[in-house]
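Below you'll find the structures, each written out as structure tokens.
Values quoted throughout were computed directly from the atomic coordinates according to the rules given, and no laboratory measurement underlies them. Source: prediction; values computed, not measured. Cβ atoms are built from the backbone, for glycine too; each structure is taken alone.
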Structure 1
Amino acid sequence: MRPIRPSLTRSFTVFLALCVPAGVAVAGRPKSPEPSPLELAVKKWAAKHRGKKAAVALEGIVVRVAEEVPEFRAGGDDEDVRLAGLRRMAAALVWPDAPRETQRFKARNAKGKGPSGPRRFPLPKELVYRFGFRELMGIDEKNRALNAALKRERAPTVDLLEETVRLEALLEGTLPEAELAIAEIQRRLDIDPTADLYARFLETWRNWGPYGEESFYEALDRTAGTSEEVFFYDAMLGDFVSNFAPEVGKRWALNKQHDRNQQAFLAYRQYRGLVEAVSFTLVTPPDVEFPARLARYDYGSVAEGLFSLRHQIDLLVECAEGDVERVVADLKTFLEKHPMPADLWTGYDPMTALRDEFRRVLDRRIVGTGRAADDLFRQQRDARTALAERIRAATERAIGG
């Protein structure tokens, strides 16, 4: 194995060691974080409610929240427009269309076992949309009903999500079916098949990291911008060249193979990260932080007075009067107009064009009104945060009652 030079892209730093034992991908092991008050509340509730009792109890909680928060009530006269759209998308979740490219790569799993620690993200906990494979995948081995539906290539309904997962979503201030909405938004936006094979390539090469076995995409995505070390194997770079640059890659030295693979990853990460960040923006309340791997799109990623991607999506929804389905449709059209290049290593950056589109939409909304974009953002953020807090408070009261 040979070292790869750090990328010129500021948001990504990867170091490749000269030699590591087989089966070791990432050094170090994260400490288990203390359970949050939310997690403790869910755990306490789960201890009292099991099986059918849990389903009945959760239904009662949802009813009570709807009584106390009219904007939360499905189909009610006061239902929040944004929540109504998210409900429709969650209910519309279907099994994704099969990818155009059917090539499969030989599994390259680590022979040895590495350290294992907690793998925690706010959402999702049971279901993910699997990029590259264009399928839905369960991530909770204990949920047999959910996994059985997925095995039959059937999109799950909200009742197949564990009650504790739905309760946790309520305590976060969002919908019980949040995971279904996230998956459906990602399915609708993942319209560019250019990198499907490359995504499967990165998923096929797997090794052991701090959370157990992980794909190289997960390892690179998780460690980008950090000082953690990720290692490529020479055989992996050979596979990359033979599959994605069979002609021009013959002239590449090993260091250049490293660089091209890294650049291809960065380009694909721009596309996939954008889709993931949009789905989280639309589903999660403003005061819930993104997972660390998507922090570059969060509010705090920009200086005061500038707009991150999360700012922009919030304002696009506000300009659409809360119509999240319309925003997703518009973003789909945008991605269709800005596809990834066939040679991923040549680079891909949709953010500049998206900022221009955002500015055009925003200008149409505020021109002649005398209102500033910052004021519009704060108004919608405060309203959404207040609604999320009322949902949380009503859920907490229902649990206590």
Structure 2
Amino acid sequence: MKYCTYLRGQAQLKRLANTSIREVIVEHGLLSQLGGLPTYDLIDLTRQLKQQKFSVFLQWDRIMTEPEFQECLPILETLRPLPFDAIRVQDTGAAEWVRTHRTDAALHLIAESGHHNLASLGQLAEHFCPQRIAVSPELSSAQIRECASKVKAPLEALGLGPLLLYHTPRKLLPSGHSKATTQSLRNPEHLQNNPVIESQYGSFLFDRRDLFLLDRLDQLEALGVSNIRIDLRLKRDFSIIEKIDAAAHDPDLSKREQLKKSWPQPTTHGFFRANRTDHAFRYLNNPHLRLTGSQPVGTVLETNRTSGIVIMVHAPLREGEFLSCVTPQGQMIPLTTTPLVDLEQAPLRVALPGGLCRLPPAKHVTPQAQVFRGTPEMNLVNSTAEG
């Protein structure tokens, strides 16, 4: 398993040199969506990294319009002589440019935003022939396994770092914050402690919890992941990289658990274990929308104080029957099928399953209420007895 991380200065390089991590991602302010270094600082840092035998990857993860793409080209020409081992791109237009113009640097495809269609991702991999694909943290373990079988390229996964929830080109930070540099805001009242990062390309809302999969490294490797990314760009203390490296390479799994417990933010496995969603289905069922042992004969679709209640019929309804409905709030209300009409107000003797009918208006009935045969008292007694 190989590890890579982001680097943004000389001080961080001194810390990283004390670890076994030898793959580094560098960012230019015009190419990276979260901002980065000025041109000459990036050139100087890249040369120092290469002198110390690091593999250096240039991050170009902006999603661009054509004018924005043209703005990036002069910077890329300036950086072209640098010995980058790979260029990491998210925009397919940028990937095509790297494929056709930058033959001495490999292509890393960042497929973290919206690439849930694995068949489509496989076609992109076939066209661009990337040296590596960074898969979405929104994939479950089963999807990662499927991706590894369909995509003929090494996979990279975020092992530790922030989870991006939302991106907008709008500015969300208060006007008092400087817009020239990346800023961070924690607003407990409005954002529930979710970090907000603002760069010149917009605002980025992150989950308050960091993704932590270092305790699942063996599983990730078995699924086909060969590269792990560590993202500390939102952390002020980069020295923690030494503890992360030591825990990740220690065969004693308890060291990773200790790191997880001492992590400064809450952590989550994200979608990695999302294949267990069937365990949560019972919590999604509103108990007020069903009665024990009873099957609804209809569902309320619409209510109107004049035209009545529109019902989606599940079982035959006959004129003159007594019905009751249970609202999503748990209120039980009596209904009647006298008169029973269709949507055009034409009389019906029987409303058949799969059709729509109208019942007389009734107070407090709301859409999604479940309709049952019998009076409320009968259904309440039956529900209590069978429960």
Which of the displayed structures (1, 2) returns the greatest value of relative contact order in percent (Cα under 8 Å, 6 or more apart) on calculation? 1
For structures 1, 2, which has the highest computed value of Cα Rg over 2.2 N^0.38 Å? 2
Could you figure out which one of 1, 2 the value -16000 for helix-only ellipticity at 222 nm (-39500 (n - 2.57) for each DSSP H run of 4 or more, over all residues; to 500) was computed from? 1
Given a value of 4.2 for distance in nm of label points 7 Å out along Cα→Cβ at positions 160 and 328, point me to the structure among 1, 2 it was derived from. 2
